[in-house]
Structure P
Amino acid sequence: MKLSLCQEDIKQLIHLSNERNIYLEGNILKVIETEDESFQEYLKEAAEKDREARKKRLEVTRTVQDQNKELEEKAQENDKLMDDLKLALSDAEGAKEAALNDLDLIQKKGQFELIGQIIKVALWVIMSVGLLTTILYIVALFAKGSGPDTTLIGNTWSNLLGILLTNSFSIVGTIMGVKYASESTQKDDAK
C-alpha cells in the first residue's frame, strides 16, 4: 500500500524542513508516493537524515552498552574487594582477640608468679623472725642461772609470735583480696 499526500501537506512538510530543519522519519518514508520533484528531493533528504539519525542512535546505544558492561565489571570488582575486605577484617578481629587473650594469660601468669614470690618472702621473713625470737627466748631460759627474768621475755616472745602470725595472715589476705579484685575487674571489663 502506498500513501499519497495532498499538495498542502507537501508544502507544509517542505516549509517545516526549511524553517526548522524537521523531517519525516522512519518507515513512513518508504510508503509515501509522489510525482512532485521537490517533494521527491525532500523524501531523499529525509531518508538520508533518517539513516544518519539511526546511525547516531545506534552508536549511542553501543556506547551506553559498553559503558554498562564496564560498570557491571567494576561493580563485580567492587563486590569482590568488599568480600576480601570483610574477610580481612574478620581475620584481623580474630587475631586481635587471640592477642588479647594471650596478653591476659601472660598478665595472669606474671601476677600469679609475683604473688607467689611475695608470699614466699613474707613467710620466710616471718619464720626467720619467729625462729630468731624463739632461739633468743631459749637462750634466755637456759641462761636463767645468770639471773635475767624470763617472764618479760616470754610475754614479749608470745606477743611477737602473735603479731607475726597476724601479719602473715594479713599479708596473705591482702594479696588474695587484690587478686580477687583484679579478677573481678577483668570479668567486668570483658562483659
Structure Q
Amino acid sequence: MFLTAPPRKFFILYADDHQLVRLAISEYINDFEKFFVAKTFENGKQLVDTLSYGDLPDIVIVDLDMPVMNGYETTSWLKKNYPNVLVVILTVFNNEYASTASFEVGADAFCSKDICPREMEALLLRLVDGEKQIEPSPSLSFTPLEKQLIALLCTEKTYEEMAGLLNSSLRNKERLREILFKKMHVNNRTSLAVKAVRCGLV
C-alpha cells in the first residue's frame, strides 16, 4: 500500500507594520487549504533581507504604508530581483491612485484590507493559476464621525464616555453604532473591533 503525499501548500511571506493586522490576516490565510504564511515582517526591508537566506516564497503580501521600505519600494525591488515571485499589495488605501501605482511597480494583485477571507482565498487561487492584474475590491467608506466612533469602539470606553468625547448625545451614538454594525456586517462590538483591525481602520 502506497502512502499519498500531502498536498503542497503555497509559501507566503507577509510584511505589515501593524502587528495585530499581521497576526489576524496570517491566521485566516493559514486556514486556507493551499496556502500558509511562513513568516511575517514589520517592513519591506526585513522581508527582502530574508530572501538571501532561504527558499524563495511563491507569494509575497505587502502593506503599502510601512516604515523603512514601503509597499511600492518592496514590490519594485522584488520584481527587479525575483520577477517570478507573485506580489499582492494589501492596503487600507483602496483608491484609483494607489491601485494604478501598485500595478506600475509590478504588483500582481491589489486589494483592500476589508476583503473577506473567502474573497482573499479566491484571489490567491487565481494568482497561482496564472491570472494577473486583479482589480481592487470596492472598499467601505466612512465619514469622519464614523471613523472616530470606530476607533472608540475598539477601546474599553463606555458609550457614555464616547458620547462625551464626541460631543453628541448617547442616543445618537447608539444609532450610529447600529449603522456601523450593519455597514461592517457584524453584530457586536467585539466583532467590529476585530474587523476594524483586519481592515487597517485602527
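The numbers here are math on the coordinates, done by the rules we state, and not lab data. What you are looking at is a predicted structure, and each value in this text was computed from that prediction instead of being measured. Cβ atoms are built from the backbone, for glycine too; each structure is taken alone.
P, Q: which one has mean count of other Cβ atoms within 10 Å over residues 64-71, as calculated, at 10.0? The read-out was computed on structure P. Comparing mean count of other Cβ atoms within 10 Å over residues 16-23 across structures P, Q, the highest value is found for Q. When helix-only ellipticity at 222 nm (-39500 (n - 2.57) for each DSSP H run of 4 or more, over all residues; to 500) is computed for each of P, Q, the one that comes out at -13500 is Q. A value of -0.24, -1.01 was derived for log10 I(q)/I(0) by the Debye sum over Cα atoms at q = 0.07, 0.16 Å⁻¹; which structure in P, Q was it taken from? Traced to structure Q. Here the criterion is volume of the Cα convex hull per residue in Å³, for residues 56-151 alone, and among P, Q the highest value is seen for Q.
Here relative contact order in percent (Cα under 8 Å, 6 or more apart) was derived from just one of the structures P, Q, and that gives 17; the source is Q.
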